[in-house]
Structure I
Amino acid sequence: MKKRIRNVIIIFAAAAVLLALYYFVYKRFGLGVPCLFNLITGLKCPGCGNTRAVDELLHLHFAEALSYNYMMPAEVLFILYVSIRSAVIYIKTGRRTLGTGCEPAAVVFLVALIAWWIVRNIIGV
């Protein structure tokens, strides 16, 4: 079990370092990962604006962060929940999974995300 805990810590630390590196490159050089869906279709995907929203959150500008993507807080919470739950399952059982443990909630989240995707492209948010 100690080896599994160490593995989880390494994975979360590596993710944190990669995110920090991405943020540094984004801030220092203005280089971000372009949205391929937006480049191809001209429409916004459900995650468009998340990098700018996180940048605003780091400066404690909450209203501005939401203006870039209203769904971003729910997306972040969902990703954190799945990541932590998967880590706990791995530590306890050694099984690697990305399940939520509550599939109806995952379906509701997916439906909300798709609805947001459609609405933001119709209204232009």
Structure II
Amino acid sequence: MVKIILVTHGNLAQQMLETAAQIIGKPQDDGFATFAVTAAASIEKEATQLKKLLQTCEDGALILTDIFGGSATNISLTASKDLTNCFVITGLNLSMLLTAVNSRKKLTAKELAAKIEADGKRAVINATELLI
């Protein structure tokens, strides 16, 4: 089963996971992990720690980060650069996380990465314009 790792600035990762649990229930396995990146984080040190976790993911892993170009994404890309079954998806939103929770048992890591990206993009809607 694909492992889902949320890597974000501050406590966003943990809060996103808790919010998803409120909506669809807490995952019944250990297929999720969170990493909080602080201003004092060292990319190399954090990437080494994350890579150790990624190397234990037999069925692959998806890393969801908050923003492209930020420390969380840079750490994730550094940690996963030599791992062929690991994908980093940026722009984390709740729709993406719910897709990950609901689909990770049915899809490969590559398929899940594509689905999460598509669902995340579909979730961005100018609701005011839609309703006018």
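Nothing in this text is a laboratory measurement; each read-out follows from the coordinates by a stated rule. Keep in mind that what you see is a predicted model, and the values were worked out from it rather than measured. Cβ atoms are built from the backbone, for glycine too; each structure is taken alone.
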| note | Ranked by FRET efficiency 1/(1 + (r/R0)^6) of positions 2 and 26 (r between Cβ atoms, R0 = 41 Å, to 0.05), the structure on top of I, II with the greatest value is II
| field | mean count of other Cβ atoms within 10 Å over residues 50-57 - structure with the largest value, from I, II | value | I
| request: Using distance in nm of label points 7 Å out along Cα→Cβ at positions 82 and 106 as the calculated read-out, with 3.6 as its value, let me know the right label among I, II. | output: II
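When you work out distance in nm of label points 7 Å out along Cα→Cβ at positions 74 and 98 for each of the structures I, II, which one comes out largest? Don't skip to the end; give the middle numbers.
Working: I: 2.0; II: 3.4.
When distance in nm of label points 7 Å out along Cα→Cβ at positions 74 and 98 is computed for each of I, II, structure II gives the biggest number.
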| To which of I, II does the computed value -14500 (helix-only ellipticity at 222 nm (-39500 (n - 2.57) for each DSSP H run of 4 or more, over all residues; to 500)) belong? | II
| query | With semi-axes √(5λ) of the Cα gyration tensor in Å derived from the coordinates and found to be 23, 18, 14, which of I, II does the value describe? | reply | II
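Computing distance in nm of label points 7 Å out along Cα→Cβ at positions 90 and 114 gives 2.9 for which of I, II? Mind showing how you got there, number by number?
On the way: I: 2.9; II: 2.3.
This figure was derived from I.
Taking 28 as the value of relative contact order in percent (Cα under 8 Å, 6 or more apart) derived from one of the structures shown (I, II), identify that structure. The partial results should precede the final answer.
Working: I: 23; II: 28.
That value comes from structure II.
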